[in-house]
Structure P
Amino acid sequence: MTRWAWVRATALAIATIGSCVATPCFAQADAPQRPTILFNRWQEDWSVLADPRIAPEPLDSLKYIPLSAIDPKTYLSFGANIRERFESNNAPSFGTGTNRNQNYVISRTELHADLRLQDQIQVFAQVQSDFAPGKVPITPVDENRFDLEQAFVALVEPWGDGTLKVRLGRQQFAFDLQRFVSVRDGPNVRQSYDAAWADYETGPWRFIGFYSQPVQLRNPYAFGDYSDGSLTYGGLRVERQLWENATLAVYYSRFTQDNAQYLSVTGNERRDILDLHFSGTAGGFDWDAETMGQVGQVGGKDVQAWAIGSLAGYTFRDAGWKPRLGLQFDMASGDSNPSGTTLRTFNPLFPNGYYVTLAGYTGYVNLIHLKPSITFRPVEQVKVMLAGGLQWRQTTADAIYTQPNIPVPGTAGRGDSYTGAYGQVRIEWAISRSLAFALEAVHFEVGDTIRQAGGRNADYVGVQLAFGW
């Protein structure tokens, strides 16, 4: 080594040591990441902005307002969501009745404040304002001028060998893939619950208990949403992590609704529900399977209803674009004898419109549904899904239903079991940490039963931009 090479090497070593003294080198590698914008905004932890190693961004002074000089976990944070979606649907409910071609926008704006005290107490409040210009008719899930979407107090407390979490107030919750209990993110106005929620986690176990009065929407009044004893939902759930990437859950719940209306009976509804769910991954495989049974009464009839749902797939992780081959199968009971003393029409409770398609052509009632798909990623930020679905009725005595449980006029007790087939394309693009784009197109080819009821083939296109701050 020449003299000058030795001098340069020594100078570089001294500079490196000096930088590590000023800011430890191992700490640079372990620098925390800026929080991801989550589906449930109340689950975000913005206390990491107290770390000076995180590069500041505009309005960080509102994302993290420290309230304690010694505890970074005590802070106040503000945030917002804006979702704009253009939808074109040339045949809502397959064009039966007064439904006609529609082009409209659904617009959702949410603002929230999140107060944290020592990572133990949380006070979260969120308001919403939702509009659907151009849509006719306006349904309760389309517009909500201005209302309280969430407002709850949460407590996190170590207890024994586990952690107890309690939430009281207006809140949103969902189970699993949101087949039957969801936040209802597909339509414009999300589903909230005035609820008491408690869960206890210890080792591989999680125990949940909850009671709620689901929030009912009353537009056009500002702060007109309400809940009462005419609609309730509560239950107990147990989850067990079987191995690192597999979970088994079972829960009992009770659903009550006054003045429920079905094709063959009207009256107060009381359903006892048992649900079993199993999901996981292994190698390139993934799966999610669920079955639900319902018993009880509606009016003067007993209830015996059921449903099953499954999604499975295999991802070729080492192949270009990481293709995933998937298969979805769903089935739900219908009322096989409308004049009998037993109602067998399944109640999908609070379903998620995303689960089948955004078009709303398929309700999870009196259904047999088979859907193969392929999903791939041309680049890491873009996901493309191509799918095709086949649908039948579980019984021809009951109607064909659209989302969530709306019977298609003129189909109950008529025609054959085949409902139709559809093709679906969905593209999702994570433009940035805060901005996402999505496009979905669905074409539904109706069967003879819908056509004889006055329906026709249907086309849907949805284009969406979502921003989170």
Structure Q
Amino acid sequence: MAQIQPSKFQPIYPYQSDGVAFLAGRERAGLHDAMGLGKTAQVIRAADMIKAQRGIMIVPAKLRRNTVHQFHKWATRGYRITEGRSVHDFIAWQRGRYHILVTSYEQATKWAKSIYMSGEPIDFVAMDEAHYVKNSEAARTKAILGPEFDGSGGLVNFAEHIWHVSGTPMANDPLDIYTFLKLCRATTLPQGTFIKKYFYSDLSQYGSRQTVKPEAQADLTNLINDHRVQRTLADVGFQLPSIRLDPIIVDGDTKAITDLLRQYPTLSHAIVHAINHGGLSFLEAQHIMTLRRLLGEAKAAPYAHMLLDDLRITGNEKHVVMGIHVDALVFIYNFLRKRNISCVLVNGTVSDRQADRSIRQFQEDPTCTVFLGNIKSAGLGSDLFASRRLDMLESDWTPAGNAQAVKRIHRIGQMLPCFVRFVTLANTFDEKVNDLIIQKTRSIADIEGSPMLSHPVLTPGLNLVT
């Protein structure tokens, strides 16, 4: 890969300069700014500030190419950078042909032992979307952070600076912060002792969830804040346009869903309980995954017709549609293409290069009116603010996943009021689930200083037009 030409004319905001200084001045630090505040730019400028000659950026696989683009945009030093996809890229970086290795968590896990065994000093290791290493039982967490999560014996062992970067460091549970605190050497407590000191455990048949003890709240908050910088949009003076969250009801064929629920008569209650109280690993069961797929497929056809009507009413105003399952998104994509609607599709089956092209086309081509994306593939790190309308065909059952998707349109660069609709299948437990998901998604946004408005449920056939 060609050497990056330094960016001399890309100013950053004062709050970002503060973040850069914080990272550069700490051996181990967290950057936990809210989504949309330019965390990657701050990491790159921090690497500039420490005059890095050898560094690793670990990112979700789908963000590798975008991270390289971010270096082109923000770096003020002439780095040679490789997008670490293969062992050949890794060896080339090890041998000094490149300054920066941008790679995925999966590849970093494979190469962690080799990096540790080499004993070579590294100027920095930055982990973007660092909640990927929150699970203390996961092999990748131990490989990257070390078996005790304090850096010793892991990929980061010989790094002068270790940066933990995430807008959602506690995505599902307050206990998610434990590996961060261990990494920063803010605590030496084993996890069981840490839990007893700071948390009550809410146990149920669906799993457990940790609640911070009121008497320990201040101590834990101070412990976390001593090792990170975290700003909301409100903190830094940004006032994004208003955003509104609504369910939108569609009628679909529910026979297959009803048949499945007859086999598991308490399933709908159990799902709502798990979403509301934790124990989300319960939702990985095969019959629940089948149920989610059936819900998505049942909504695809009626939603496609509704979207077509919306495009006609709004004069082909751009829309973003997020989902989970391939078949549902592909159905809508083919439906629109057959009716000469220009659209793009980004899911787990497309290459990173094609995903980047599709995102740029949607952002820059006024004739490209619909972006269809998988929440995991396109709901992270993508700028889609050319649209102010987002429809969640299928929602993530973790609030942080939905908040990430919402932030694709509601971020710095957006100038218009935004509208988010959670597509809901009538007369099914999908109504209860989406009500709950909207509440939880809104609560995350409120914490970030981006309050989301709620309005009454829309009836079938009543589409949101302004």
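Tabulated data
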| item | result |
| --- | --- |
| FRET efficiency 1/(1 + (r/R0)^6) of positions 380 and 412 (r between Cβ atoms, R0 = 25 Å, to 0.05) derived as 0.00 - corresponding label from P, Q | P |
| Highest-scoring label, criterion being distance in nm of label points 7 Å out along Cα→Cβ at positions 332 and 348, among P, Q | Q |
| Which of P, Q yields 11 [relative contact order in percent (Cα under 8 Å, 6 or more apart), calculated] | P |
| For -12500 (helix-only ellipticity at 222 nm (-39500 (n - 2.57) for each DSSP H run of 4 or more, over all residues; to 500), calculated) the corresponding structure among P, Q | Q |
| Of the structures P, Q, the one that 0.96 was derived from, the read-out being Rg/Rh (Cα atoms, Kirkwood Rh) | Q |
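Every number here is computed from the coordinates shown, using simple stated rules; none is lab data. What you see is a predicted model; the values in this text were computed from it and never measured. Cβ atoms are built from the backbone, for glycine too; each structure is taken alone.
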